[in-house]
Every structure is written in structure tokens, then in C-alpha cells.
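What follows is a group of structures, each given as C-alpha cells.
Computed from the coordinates by the stated procedures, all read-outs in this text should not be read as laboratory data. All values derive from a computational prediction rather than experimental measurement. Cβ atoms are built from the backbone, for glycine too; each structure is taken alone.
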Structure P
Amino acid sequence: MDGFTSTGLVSLLVRALEEVDPDLLRGAGRPDPMDQAIVPEAAKLDLVARVMARHGPGLLLAVGQYLRAADETPALTVLLHSADPDVLAGKWMRLERYHHASHRTRIAPVAPAGWDCRRSGGEVPPSLGANCLIAGLLLGLAGAVGLQDARLEVGTQVLRPADLRGVILPSGETLRRFRVRWSPERVAEEPARGEGVEAAGGALSDRLADLLAGDIGRSWRLGDAAARLALSGRSLQRRLNAEGRSFSSVLRRARMRRATELLTGVDTGLAEIGYCCGYADQAHFQRDFRRATNLTPGAFRQIAHGNRQLHSGASFGRTR
């Protein structure tokens, strides 16, 4: 399968070049992430090669510092709405899988506060330029979600955001492995939202749906949700069963509510909608959506756009 990349990522690089070196973009337009979620990976690699030839690795490493100028896309919103670094890392790896990127990033936590990142995959190893782009973006995302003193470690070099544009990498450096570090003195982890769950009004399945919807782009697991509700996994399952619900059905309801909002709103690509709703791949999204609506997402969109009175999420409100 040919590789693809996020249109939003290419658009972000173009944004940076518009500020730094617009001549490099002469004759080329900025891709519209709201027109299509993915573009052939060759488009990114060609642009990266041109940036490397003229500017070296510095500008690519600094691209994450231009997130403030990035096009607002559902995928970027999902990434920036991450409760902790582990959730953000999981979302990034799922995004690469979802878009069939030929090169992938394996991100593992390192103590006391950081990620160990390794780039691999494809018949041809990832280029230095492509690795710089991903390293720079991950560094920018770490800072954007509130991780303090985020910095990049390449071998023995420690690179802070202010250093990136002028960086000189050692001869032979491939950046296939790098680390992103931050201060362990970060904002305290969000407390469980379920304190006092016994006294709270309303069905537990509704409160669970609200919790899941708060970060629907996350790969939720029953144990994660139970902890946020101050329950054990077994207790959550038992109480949902008493309401005639299951964790998977509540998760599907929350995902469908968000999917219908996106399908009836702006013309976000179907692939991006599936990713933003937390699905592992497009086939899973298609199956779940058809199971809940007896329609494919594409058919639902055609009906919704033909009849604006069909409001987003109307069939997925709170039901007993």
C-alpha cells in the first residue's frame, strides 16, 4: 500500500515556510485539510527534501513551534486535547497507523518524564529530514499540551525550542532515535471525576458517556474510564449491566454522537472523522456506524447535507 500523510502536517510545514522562506513555495499552494484529510506521502517528502537542501534540519525541527499558526483541524484538536503524555503518544501512533504512513514512530515512556522515540518502517528507511519533521512536531505538541520545559535530546545534544533553528547535527546522525523530555513538575494529574458517584443524579451510563465524550479521540479502555469514575472495572460493568448497557455500547453511543456532528457539519474527510472518534482504523468506524444507523458514514452525510433539518446527534441522545 502506498504511504499517505496527514494533510494537516503538510499544511503546518507550508505555514512555517510562508513565514520563513515563501520563495520556496513559489507556484505551490497550501493543501486544505478540510478538503481531504490525507495526501500521498510523496508530497510531504518532496517538500521536506527542498527544505533540507536550503535550510538544513533546523527549520524542520522548529516546525512544532508554529502550531499557533496551524489550520484548525479535527485531528489537531484531538491531539491537543490530551489529558497526559501517554494519551498524546497513543493518539500520535494511532494517527500514523490510521493514515497508513509508511514510516512509523514507536513512542515509549522514559523516567522521570519523557518519551523515547524510534522511527522505522518502509522498504527505504525514513530520511533525516522526515525524522526531523516528526521530532519537531512531537516536541511542539508536548509544549502545546502544557508539559513544562519540553526539550529534544539527540544523542548527547539537548535542544530547546530557542535552539532549533540554528542547530547543527553531528555527521552521520539519522535521528531515527530521539527523546522528548520535560519537567516532572507538571500540572497535577486530573483527579477522578467519579467522587460521590453514589450521590450523583442520573444514570451511570449517561455520566460515563459524558466522560468518554470529553476526549472521544482517545482509545478508551474500561479500566481507564472506571478509574476516572472512582470505580473498579468490575463494579462499572455490573452497574452498567443493571441499566441494560455495556461499556462498548456506551462508548459506541458517544462516538456516534461526535461522528454525526462532524458528518453534518464541515466537510471533514471520512478517514479523519473515524480517527477523531477514537477508532483504530476506517473499517472499524464503517462497521460501528452501520451497526448504529444502518447506513454507511458516506450515505449518512449525503442524507444530512440534503436535509439540514437532520440535526447532528439527534438519534444518539441520552436514552434508557
Structure Q
Amino acid sequence: MNPTDLTSLCSRARDELRAEMRKCIVGQDAVVELMFLTLLCNGHVLLLGVPGVAKTLMSAAMAKALQLEFRRVQFTPDMMPADITGAEVLEEDETNKRFRRIVLPGPVFTNILLADEINRTPPKTQASLLQAMQEREVTIGRETHPLKPPFMVLATQNPLESEGTYPLPEAQLDRFFCCVRVEYPTAEEEVSIALNAPASRLGEIKPVLDADRIAAMQQAVRSVPVATDVARYAVRLSGATRPGEGGIADVASYLECGASPRASQALVLAGQARALLEGRAHVDFADVRSVAAPILRHRLVLNFRARAERVEADQLVERVLEKVKPA
């Protein structure tokens, strides 16, 4: 498939995905687009939102529309790593009267894994996803098993609750490609939800893509040309959150740790995906700026001063965008 056909396929697939998901999702178009963009970048999404804003329904609807296998895991304080990755057990062979080792794969062996309320389980269990998220493989016992592509973790988190929750380790947060805030619907959207019960129409969603075409689109994203000036701008945005040369003093002073080089990579890659979805053959500065908030907000570790003055990560990202201009 030539580049022109792939560009057309990506734009058309985005529109068709929106249309199918609107059958059971009212509003949230920006969230759906960021989820699809992240999938094209072969990344993972952290969804922040209060209960009842359709985080789980959006995940199931997208998997259905893309013909991908979907599994949901409800994270709890007593969950163990083996509950996610699977375990090695002994099974009796009745023929030879011996025991043999077999692997019982966990729910991580899927295409889209919904880690519901990921912050309700201890860091030990949260860390069981790190290898799967980064290397796309899982070690069980003495063997390492690859995960079938595409693989994507959609993790949900309630930003309001702190009782009975465990903060996500910074190393794990950095492995999420983007962090998306799922807001309340508008008043008119909520009226439509109340009257029509759109969640009951999940079964009406028809597939618009499959795993093979998604893989082709993921390769196409990385082939979109990026000018050196655009890449430098992405690096400057990340660097502005760090102390020292290149950092912005009134931003870095609110942070224990700024964005990592993985953030710069994500900004460029997300810009490539956005350009492709918009039907353009190159990345613009506007592409990078439009994805800066979801890519940077969870990578900024706020210090005590920020918490005392009630300064949020989104405010710091806005400050960075105001002060760091394209060359």
C-alpha cells in the first residue's frame, strides 16, 4: 500500500471509528481521538476521570470497532502479579503418571487490556505490567512469552479518591504514552444519555479496522517526515520542565522531576500520527503543541511547593507552551 493510500486509510478510519463509537458514546470525541492516536503510536493510555463518565464503555467500544480482543481487570488491594501475567503450575500427566509444568496465561495476553482503577493495587502488582508495556513480552517462571500485536494498556484512575489507593511509580507513569482527562458531559449530552441509554447499543457497533491494517498504519506513522526544527521544538518543550540550562525557572521550581527524553520521543511520534490523521504528509509545530498537555502532564512530578500553592501540572504545561515558541 502506497503512502497516499495509507494517509487516506488513516483519515477514513478515524472518521468511521468516531461514527461507530457515537452509537454508544455521547460526546468525548477528543478522548476517542487521543485513544486511537495512541494506538497508532503503539502506546498506552492513562484515563483520568470520575466514575460514570464512560471510561470502561469507551474502551470496550473501541476494541469492538477495531476487531481487537479485549479484557478487563479490576485492580484491588489483594491482587497479585500472577493475577495479571499468569502463572506456571504443575499438571498431572495421567498417561506417564508424572507432573509437567504448564503455563496458565493471564489477562495480559490480549490486544487491549483495561486496567480498571490501576491505583487500587500495590506497586508490586502495578509493576507486573512494566515488562508488558515496554518490551511487549511477559516472563512467567523460566520462560518469556511475546504478546501478540497490537497490544495496548488502557488504565483508568479516579483523580479524586486517595483512601485505599497507591500512587503509580514514576517509572510506570513514564511508560504511558499519554494521560487523558475524561471530563463530565455537557448538559445537552447528559440529557441524551439519560433519555437514550446509549450503553445498551454497544452490540450495534460494527468493525471498521482489523489488526493487520492497524499494524500497517502504525508503520506508516513512523514514516511521516519530521523536520529537525520540529524535533528540536519537542525537545525544548520537554527540557523547559527540567532544572538547569534550557529549563524555565518558574516551572522547574514547582517540580521534583521534569519530563524525561521519552516525552520528547512521544511528542514527535504523536505529531506524526496527528499529521497522518489530518491527511498531511509532514509534521507541523501545531501538531506538537496540540498533544503537549496529554503527553507531559503525567510526567511532571510536583513538589511540595506546587501542592501548597495548588499549582497543577496542566497549568505548568500551559506556561511552558506560552514561553517556548516555535523557532
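Observations on the model:
- Origin of the derived value 18 (relative contact order in percent (Cα under 8 Å, 6 or more apart); candidates P, Q): P
- Which of P, Q yields -14000 [helix-only ellipticity at 222 nm (-39500 (n - 2.57) for each DSSP H run of 4 or more, over all residues; to 500), calculated]: P
- Looking across P, Q, the calculation of log10 I(q)/I(0) by the Debye sum over Cα atoms at q = 0.25 Å⁻¹, for residues 47-150 alone that yields -1.38 traces back to Q.
- With distance in nm of label points 7 Å out along Cα→Cβ at positions 103 and 127 derived as 0.9, matching label from P, Q: P
- Among P, Q, which structure scores highest (criterion: distance in nm of label points 7 Å out along Cα→Cβ at positions 95 and 135): Q
- A value of 20.2 for mean projected area of the Cα convex hull in nm², calculated from one of P, Q, originates in structure Q.
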